[in-house]
Structure I
Amino acid sequence: MSIDRRNFLKALTASTAVGASTLPASIARALSIPAKAETGSILDVKHVVIFMQENRSFDHYFGCLRGVRGFGDPRPSLLRNGKTVWYQPMDNGKYQLPFALKGYGDKADDRSQCQPADLPHNWKYSQKMWAHYDVWVKEKTSMSMGYLTRDDLPFYYALADAFTIGDAYHASVFGPTDPNRLFLFSGTNGVSVGKDGRHTLSNVDDGNETASMLRDKPNWKSPYTWTTYAERLSANKVSWKVYQEYDNFGDNALAYFPQFRNLDRNDATQEDRYQRARAYAGETTERDDKGLPRNTNTADAQALVDRFAADVRAGQLPSVSWIVAPTKFCEHPEKNPPGYGESLSARLLDVLTEDPQVWAQTVFILCYDEEGGFFDHVLPPVPPATRHDGYSSVSTAGEISKGEAFGLGARLPFIIASPWTRGGYVCSDVFDHTSIVQFLERRFGVREPNISAWRRSICGDLTSMFDFKQQDASRPQHLFSTPHQQYIQNANAACESKKSTETPRIEHLVRTENSNDVPARPARALGYATEINAAIKLHDNVGELRESIALDFENRGTRGAAFTVFAQNHNAGPWYYSLAPGDRFKEAWPLIDFGSTKYALRVHGPNGFLRHFEGRSTTRIAIELRQVDAAVLLTCVNLGDLPLSLHIQDVFYGNQSRHLVIEAHSRLQTNWACGESGNWYDLAIQISEDKDFLWRYAGHIENGVASISDPANGRSPRIDKIK
């Protein structure tokens, strides 16, 4: 057995151990039902259930989860002051580190999971302001740094341990609810179809936060005048439905499109549209004193569950279902703790697994619309607004509003439960809300032309989350059964008014979960194969030779990839680069713009990809790293007139350091095997003759098969400076 395979099985065993000891019976039942394998492909999916909740970031929910890119990220971005992104600056010159919103710990140290008021979560306004990701506290308050743990989210952590979690799913817009839900329901916020306006970046609706069409404001003029994906499904005879109660918190975005308003229910076509998009559980003829519908549902979301269950039991579950939760159960932070959402999610899963024949053909997607003001540390992919801001080999049409790139937003929690996503995997493919639409495209063959070319290239179609050949359905052991009411009781206990909502002064970084000292979990195969190499170049500038640090971006993978380049002591930046599969691009930074002969560039990309180039122009060198099978090949070229002594250190994964000498105007190669680390590499190169020289290469080698998440998770880099 290969070492790489052994590491994968070790991570898989650790994932199973965590899941088996903390698994509610409803999840266990889902795991025990095998897929109905007719084709061994996506065509075996007959039902897709989409449950979009409110206002939570990935780190806020899952930053402590073992084996994901959370608080244990070994390669976080750096702030302008040189500290890691965890140290968010405050106005008083101090910083705020992430802190636990403890719901069940020492009462003296508890902080409520229920926010007394919303955190700011509006449109970011300026990419320049957010470019260094150092304004979370200044823009969102210090409460933005609060996070939850497995104790607070037992059902969701168990769901992640049982199925597949995505740790690179981003909001479509760095802004509020409405623009993001527009992407889910129509593939755009309007910009890509020529409908720019305030609604593309802000909440614009008629104020009706109920499902009742009779409460729509008749004089409100909707700016949403394009075709929705639901309409395209209908045109292609693919069934769909929105499940909601009278109280839907205004989260059914279809209700704001003219084609779903003021429907004539005596017309058969419009009545069908009403039943699919506007009807709601518990709908009655009872009216209040203004002649408007009353809400006769109990405040427990059971009417929604019962309506959903009725269709499942009658064999009428549509191909595509959108579920919209009542206010108390939507997980919106203001007085709505996540336990209510867990209760509703558990009941929906119970309904879907009640009949094994239904679950055997169903995909359940749990997602969130936006971050709600809560901190997440991973830099979102961003298209360049102008050539001055970077370069994209893919058209960015439909991605720029009023001169600003509006996407992507912060990372969000994302889990897919299905017979094809079992096993406690993590998938680090970049996704956004249009990825769900792209998945529906793949399954049902109905294309959504509203999705921009840039989004199609950078954001995947979710298929990397799945293994459609998977047949194992062994039932986990050591289960406990938690009634869904218990999640609500826990949530209420976490929101007692006696608990403090003051932010603490934290002096240490968060520790993530571990399972028997295994920091990784099994990871889905990805389509990334990107390389960025550097060289010190001389170029002619109107008869004058000038030096520059030149980067060579290359995408040899099957997925588009986005990168962010930062420069230290530079008068501009950061810059944003997007490359479609097969594309290559070169960019040079003149050293004169760094104000000295010293340069420093840092590049972040998908799945922990990092390049760091720092040194002085007097050291003339070019280094190329190539990924070859389960190894990386370094080719070093000395462009100068004197020998160079190289020191190469494996930062995390245990290989012995190497000391090499390159003669003047010569080259050498050295090969580093990565199988023992699950194909992860992190190499730091220093040169004795240049004490400022540090070039670092880190990432993961993809080979088309499942592997493990980063074994360096939870560790900080230690690079031994050479004497």
Structure II
Amino acid sequence: MAEAHQAVGFQFTVRPDGVDFKLSQEVIKNIYLSGVTAWKKKAIQFKCLVKMFSGRRPLLYSFQASLPRLPVPSVDDTIHRYLESVRPLLDNEQYNKMELLASDFKENKAAQLQRCLILKSWWATNYVSDWWEEYIYLRGRSPIMVNSNFYIMDLLYVTPTHRQAARAGNVVHAMLQYRRKLERGELAPLRALGTVPMCSTQMERMFNTTRIPGIETDFVQHLTDRKHLVVFHKGRFFQVWLYTGGRHLLPSELETQFQRILNDTSEPQPGELKLAALTAGYRVPWAQARIKYFSQGINKVSLDAIESAAFFLTLDDEPQGYDPAKTNSLDSYTKSLLHGKCYDRWFDKSFTLISYPNGKMGVNVEHSWADAPIVGHMWEYILATDCFHLGYTEEGHCKGDVNKNLPHPTRLQWQIPNECQNVIETSYLSAKQIADDVDFHGYLFAEFGKGLIKKCRTSPDAFIQLALQLAQFRDQRVFCLTYESSMTRMFRDGRTETVRSCTSEAVAFVRAMEDAGATNAQRLALFRKAAEKHQNMYRLAMTGSGIDRHLFCLYIVSKYLGVDSPFLTKVLSEPWKLSTSQTPQQQLNLVDINKFPKYVCGGGGFGPVADDGYGVSYIIVGENLITFHISSKFSSPDTDSYRFGQHIQKAMLDIQALFKPENDKTAQNAKYVHLENGKKHI
């Protein structure tokens, strides 16, 4: 998802000095530390493996030790696939230059770098993941709001209760249940297609986790079981204890606590209102302010309460959610989840749970510790537990007795000097500038879904990716480097890999769609060829034969060794004008969406990746709905998220028409939404 933004133009700041021998020592040291980290993780998981032999059902980490290591592809294969991926995007002269750069790299520098990666793959559990986390996420000095964090929506059509405190009470209680199962390893193992085991390592840092800012690099702080959370409401921070008498607070007790916060009429302390904007702005000013103003006294106590909390909860004061009667309701909802007011989410927490006055919910997620499917797994459990297990009274309150004797939530205290308030305001203004530039469009495509696509005997993901290529070309009249996120979690500590969706086969299909002289039979044949190519590339990415993570790690090693590679520099600086990601659906199968079709999540999204490009996240919801989350920047004269959404709609319908008799095409044209000639919708 948002990782594509960070993968372009990141700066490597390690500069070891000395002769080649010392430089080699530096990379060996880094590889050694990667292995130490990996072995620590194994030790933590060992207790869960012991449980496996004492129970009948496999537990969360039961298959962890049996997962294979991510293989290091051969340099020849990676370079061949890379050149194949850029061929449709370059003219003959540009391509010949790239071939020369690749050939020089392969002959003169690749072998030395490859040996280091192979050595790391033997010693560390995964040769990519720790460097990916450090250099793509934690070393980034730009704001993580919009640029890195992503969001997940609530149920689209159902709001279980319109009482804000009650909904928050049930959801928080469900999260505590999930956390307990997670910590005990009692969740079922994750499996691809219900059979192939997947890595669960990312889940370990879901709760009790905060990204801590640093001058040169951030780090992820993960603590053991935390017994409180911090709640933000109208510029005030409250600490709420989650346990009483050795047990979790009941939903009704949590509702009572949250209602007390909603009823509190106290004013924010000086500097408190926009304090969280520090987490939304640039990382260096935040790191400096944290050292100078929050390292002692009551400020340190209060900041520690936030950073050590199980998670962060915002009781928002503006209703949001999907309303069919309001054209832009999804646009407003997505922007609220992505950045809010720039000071009402703690963007450094592993996730911020957002509760709206009308009962709607959502989550804003910090990206360094995990990828979207991990949070989606938790969110599916939460929504199902909230609606089908906990439930509400007829009046919309949480079920159970109300305990009036609980100690009240505690206001966090601050003494923020004027100098620090100036830093906060500067961070807020820089964050607001970023947020105001986000052009977001949420779009429900309800003409058909995966049911019809499967009847066409093609992959739903390939169908959508080719529709995105057609929409992109119609929108920009050029093809571009396209990023689709795939997972590598069939390997230990695996995270993601890139599928380069703009293939020569996809380009040929799009050109045929735009060629009035091409027949539908010709277009359909090209579509099937392009879809088959896409599926093959996706399989290669999932099985460890992708190209981008390999090239990334070769680049990291080159920097440690002081080896200059024009080829790798060129590859790592190429912009992704179209970044895409599919949000997984029904990972747990806790709700039968055929029986309860209204209980579907709207998916999630991320901010624009390139200044003049698009970010597109989509979720295939059941048989007859696909939700698209489209982002770009208002400041770009070339992009318009609403316009791109209409191009996607038309592309989807045009491709569907290829599978119909020719005389049905006229009927489909009547459904097309009129494009408003590039007009911005603000």
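Nothing in this text is a laboratory measurement; each read-out follows from the coordinates by a stated rule. Everything numeric here is computed off the predicted structure, so don't read it as measured data. Cβ atoms are built from the backbone, for glycine too; each structure is taken alone.
Source structure of the calculated read-out (distance in nm of label points 7 Å out along Cα→Cβ at positions 400 and 536, 5.6) within I, II: II.
As an exercise: helix-only ellipticity at 222 nm (-39500 (n - 2.57) for each DSSP H run of 4 or more, over all residues; to 500), calculated from one structure in I, II, equals -13000. Which structure is it? Value -13000 for helix-only ellipticity at 222 nm (-39500 (n - 2.57) for each DSSP H run of 4 or more, over all residues; to 500) corresponds to II out of I, II.
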